[in-house]
Structure I
Amino acid sequence: MTFRPLTVLLGAVTLAYPFLVYAGIAHLQPQWLALLLGGVALLRALASRTAFWWVAAAGAGVLAALGFAGNSLLPLKLYPLLVNAVFLVVFAISLVHPPSAIERFARLTEPDLPPEGVAYTRRVTQVWCGFFVLNGSISLATALWASNAVWALYNGLISYGLMGLLFAGEWLVRRRVRARVHAEAAHG
């Protein structure tokens, strides 16, 4: 898998978005930060050419337009909520119209996923849906009621840490489940 420099740069800017907004508000009016959000989202969609990023770009465009028109910071602070909402919708739709999102990822490395694996990946997709609801709710709360510093800290660092913990926890659980399934298969 190769990454184009623009894709890597846009990914880094997307991840750093809360800190860029926080640093930017000391020097720029929200309307100029809104142009940054709209531009980065559009470039990200053009660079990736996936429906997910086009939907995110459209939502970011609405937030950017609201931020620009009202010279308001709040719409810009809602971008992390938008990303959580888009992920939630994608993962939830995959539960209604299988294969689940996590099953699709699993099949990249294990194309012949057994039925137990399909059930497990469905459960993990449900857990991720719960994470997106919780993370999006906290993101919304920080945008509405917390200081700009707390908003940037949660959305630019803590939420990524929580996501990493969920990845790591799932990896540990998956190893145990695989070991149990292999042990059961060997014994009977």
Structure II
Amino acid sequence: MPDTAPHAAALIIIDMINDLDFEGGEDLRAAAEAAARRIVALREEADEAGVPVIYVNDNFGHWHSERSSIVAHCDREDSPGRALIAALRPRDSDYFIVKPQFSGFYATNLPVLLPQLGVSRVILTGVAADICVLFTAADAHMREYDLWVPGDTVASESDAHRRWALEIMRHSMCAETRPTHELALADWLSQGP
């Protein structure tokens, strides 16, 4: 059972169940795979700390999609994103939310789930740092969630876009953006909001 104490945290993995089969996907691939390796390690830390893991994922325009069909779509034989699925396949204990737009909060049940879990702090990871992660961070900030966006767990089509997005989140949304090799989950949790 996830920690439901005040100031509890949740690890949110944004759009990493992804086939990368779009214009710019090849430019994103290496950075997304590197971020996936860091997210796997962070997910293990989250498991040890009792922090719930929530996948918030695009539906790729398939409006009847749900978790298993999205995973199957991205794990198909010809999918450029298969390595992401191999690394980060959602587990039965993970939450999975399908999002129709850039923000994980827009027209999803994330705004209902987080309070039910007692969450006041969120760790945002995934792709793309300058689009879906940024929009989700903005909505989380407006809802007064304490934010950590580890710089090594997000990716964009270019590193310049990733750095720009992290700068915006740090300065405009009060997000912690230190990478996981500089800040451990346990240390961030102990800092308090």
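Bear in mind these aren't lab numbers, they're just calculated from the coordinates by the rules spelled out. Since the model is a prediction, treat every value here as computed from it, not as a measurement. Cβ atoms are built from the backbone, for glycine too; each structure is taken alone.
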One of I, II was used to calculate P(r) over Cα pairs in 5 Å bins from 0, in percent, for residues 46-141 alone, giving 3, 13, 18, 18, 17, 13, 8, 5, 3, 1, 0; which?
I
Which of the displayed structures (I, II) returns the greatest value of FRET efficiency 1/(1 + (r/R0)^6) of positions 38 and 102 (r between Cβ atoms, R0 = 25 Å, to 0.05) on calculation?
II
From the coordinates of one of I, II, distance in nm of label points 7 Å out along Cα→Cβ at positions 62 and 174 came out at 4.0; that one is structure II
Structures I, II compared on distance in nm of label points 7 Å out along Cα→Cβ at positions 22 and 54: the greatest is I
Which entry (I, II) yields the derived value 40 for percent of Cα pairs over 22 Å apart
II
Source structure (of I, II) for relative contact order in percent (Cα under 8 Å, 6 or more apart), computed value 28
II
One of I, II was used to compute helix-only ellipticity at 222 nm (-39500 (n - 2.57) for each DSSP H run of 4 or more, over all residues; to 500), and the result was -12000. Which label is that?
II
Ranked on FRET efficiency 1/(1 + (r/R0)^6) of positions 110 and 134 (r between Cβ atoms, R0 = 25 Å, to 0.05), which label among I, II comes first with the largest value?
II
